[in-house]
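Quick heads-up: structures coming right below.
Rule-based calculations on the coordinates, nothing more; no lab input. These figures come from a predicted structure and were not determined experimentally. Cβ atoms are built from the backbone, for glycine too; each structure is taken alone.
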Structure I
Amino acid sequence: METGDGLIVVLIALVLGAWLFIYVRGKLKESLYPLGIDIPAHEPVNENEVTNLLTAHGYEVISGKQRIPIEITVNEDEPLGSRLFIDYFAEKDGIYYTVKIAKERKPLEMTGSSLRDRLLIYHLVYPQTAGVLYVELNQRKINIITFELHAEEVG
């Protein structure tokens, strides 16, 4: 080998290593966010009681109501249509949350199973959020609900 050949081999190895690192990191991100649904970009939101309450608690409302269409198939029959609605997205200190507003006609029990059944889906659809802000406007209260899945305990 010539004098500069070792340097060339090291540079090629570094370039290949960097490319492999970037490729693997991208694949890992894809597997962490399999739905590929991004949080909507900042968009103007009309001011109302909910947005004022969130702002008063230090949150910035970054997006209004989002509608996520869902197609459901049972036993390969005709697909059924449904939708998932998210009331707002909010951000505080660089941490993002989905926002759901409490409804009088559909009260939410603050039990593990009820919170899982009613709110976990919002975190699963947007895993890059820290959790769900459940806004009880009547009480002027914001509940911060987070979910932590323990994969090592599955099975």
Structure II
Amino acid sequence: MDIGTTIIGVVLAAICLLPFFLISRGRKKREEKTIKSLMDIAKQQDCQINQYELCNNLIIGMDKNKNVLLFKKDYDDIPREQLIYLSEIQSCKVVEISRTIKNKSATIKLIDRLELMLIPNNKSKPEIKLEFFNVEKDFQLNGQLQLINKWSKEIKDQLKSN
């Protein structure tokens, strides 16, 4: 009787844990594929990514020696890649587009879009906008706010050092 109960318990536990295992495995494969694609882009441009971060469907990386920033974001399985030479950039800033909703008991700030704006040295060239979050395309914020602030600082530090 005890062996039968143990077997049933083990089988039920395995059935409950299997979906979590499969989801985790699928996420790891997607992350590895995204990292490999960034490294391939860098290799095509004769760059070596020293630092990168992955967040949902975007990856950002930098070659500090060659002063190059790589950004890739996928929407509907369509990759959007950008390679930016930081030597051509004057400054960068975080652009947060949000709205405020007020009700009787509270005021709530909702972020609609987060962009990292890179301002070129040459004023005739347009600003480069790297979209980290868009409420119309992404479900919810999931670390993008922290990521954009961190990379804004990293880029500013890189711009100062060169």
Of the structures I, II, report the one carrying the highest value of distance in nm of label points 7 Å out along Cα→Cβ at positions 18 and 138. I
Of the structures labelled I, II, one was used to calculate helix-only ellipticity at 222 nm (-39500 (n - 2.57) for each DSSP H run of 4 or more, over all residues; to 500), giving -13500. Name it. II
To test your reading of the models, identify which of I, II gives 80, 47, 33 for Cα extents along the principal axes in Å when calculated. I
